[in-house]
Structure 1
Amino acid sequence: MLQVAFCASENAAMQEPVLFRGRLDQSFSLAKKLGYDGVELHIRDASEIDTQALFRQNETTGIKVAAIGTGLAARVDGLSLADKNETGRRQAIERVKGCLDLADHFGCCVILGSLRGNVPSGGEKSEVVTRLRYSMLELGNYIEQKNCSLVLEVINRYENNYFNTVRETSVFLEALDLDCVKMHLDTFHMNIEEADMFEAIRESGSRLGHFHLADNTRWYPGHGRIDFRSVLKSLSQIRYNGWISMECLPKPTELEAAEKGLAYIRTLLEEIDGVKRKEDNNGKI
């Protein structure tokens, strides 16, 4: 059965789709209390993180680090891996390398979403994509001997103006040709961009490396109209075995969102797992 995490951050703004705000080390005990398997850490700069405190909580609670998000480096510091300014691009690359060093300790992925930057007004998309490709090639070489990976998030057009669909992102990843770089999908973004999000999930196939859950309202799963049963069935069909992480607004409250979202997803996972076991048993001779 898939492992479930929630997103946590020490300094994310309230409009960010992060369930818990506060000391990151405290999120581990909270995850254990609520019945989660892991925590996805959204950070601005890895050099500011008390890695030893995270280690202690990881060992004490058994709660894992599911992923490390980098979006705050873009939204707070304005960094971009496709920056036309070489100094700015180097700063973004070094910031990600710090996150990769942290991820290496926990064997998790680092998410590249808004940190890829946007195509500026009047700019050429091809030039932006080329600069991003050079940055990702360098980062891919950097983690060659590390116990971590990179995932490139497919984001809706209102937040990023390129790589908005599975198909478009797949073309880029195929050309990049790095085993350590995979795709990251989010139900909130897919609900906007994909004509058929279930087919889009199946199309991602073995490229899929991380998965975010939020309803069409960006509240917790089960609060809106997305068919999460079909979402989870599609993940099962491609034999996805990575993390599914709650990246949703802390509404109506952090605790209510975390509890109701997890209960809803666990029920669906158990149902799908039961059907799969029954089908496997019926297929035996």
Structure 2
Amino acid sequence: MTTIWELDFYSRPLLDENKKKLWEVLICESPTNIDRDPDSLFKYSQLCSNTTVNSIWLREAIEQAIAEAKVTPKKIRFFRRQMNNMIVKACEDAGIEANPSRRTYALNRWLAERMENVYPDRPEYDPKAVLSASIQYPPMNAIALPDAVKGDKGDKWAFVTLEAAAFQDMKEWEIGFGESFPLSMFDVNSETKIPGLIFFSPRSLPLAGWMSGLEMGFLQFEAGLRPKMRLETGVSDSWILANLTNPQTLAEAKGFEEAKKNAGGVHFLAVQSDPESESFAGFWLLLDRQFLPSA
């Protein structure tokens, strides 16, 4: 099983004896399976003086985490774009791929928990130094999917919903590419309706394979003169999955957004060759980041 980590390296609302902010690295495992116990995820933290904030210190911290976990992750996700150069350099020096991503669900939950329950109890805590962990970057203008992964006769799609209880059998589904997370992370009960978009394409496998190389973020309806469904990836990339050209599909898209809200932001994207297929070329469980707990 592929191991993926999530990392944040930034200042915290803690001051040293010189009234300078302390920094901290947080590393945790991404829960990539629906049946993963969130409490069993690997976690590592280490404080850092502001005078030693550099890629060398961070690389050493990553190597210490690897030694403690006894496993080397395939890649490390991070969400702070302003720390891109330092994090990428440290990961590369440690021999690990680094990916800017909005799919740092476990990390953001852990950071919010520490902001509320850990840092305020420390003697170094300074409430005036509290920073938000939920950094939002405006998406780039959405662009069309590459022609190489689209079907010659055009692609079709459909909005659907599944009860959360149905995902209990997800590990038994035939899925080519994809990733999920335990619904218990976000207190989703078994009767919750989880909305999704199924993309049907004659080139379903190349499309799903291409998507698997992205850091899958979330789906979002964009209203306006040219309504569309966007796929958000990385920290700011945006792709047009479907243009909404008639009142019925427009109403369905609005219903999707409402169902997503009712599900706490949880939703999914699936890729199949056609509506009769019993397998998925791709299936991703997603979470709209605006529903993540704020720090």
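Remarks
- Read-out helix-only ellipticity at 222 nm (-39500 (n - 2.57) for each DSSP H run of 4 or more, over all residues; to 500), computed value -14500, structure in 1, 2: 1
- Label whose coordinates, when volume of the Cα convex hull per residue in Å³, for residues 84-155 alone is calculated, return 81 (choices 1, 2): 1
- Parent structure of the calculated result 20.3, given that Kirkwood radius over Cα pairs in Å is the read-out and 1, 2 the choices: 2
- Of the structures 1, 2, the one that 3.3 was derived from, the read-out being distance in nm of label points 7 Å out along Cα→Cβ at positions 148 and 236: 1
- Label whose coordinates, when FRET efficiency 1/(1 + (r/R0)^6) of positions 60 and 252 (r between Cβ atoms, R0 = 41 Å, to 0.05) is calculated, return 0.20 (choices 1, 2): 2
Quick note: the coordinates plus some simple rules give every number you see, no bench work behind them. Note that this is a predicted model, so its numbers are computed, not measured. Cβ atoms are built from the backbone, for glycine too; each structure is taken alone.
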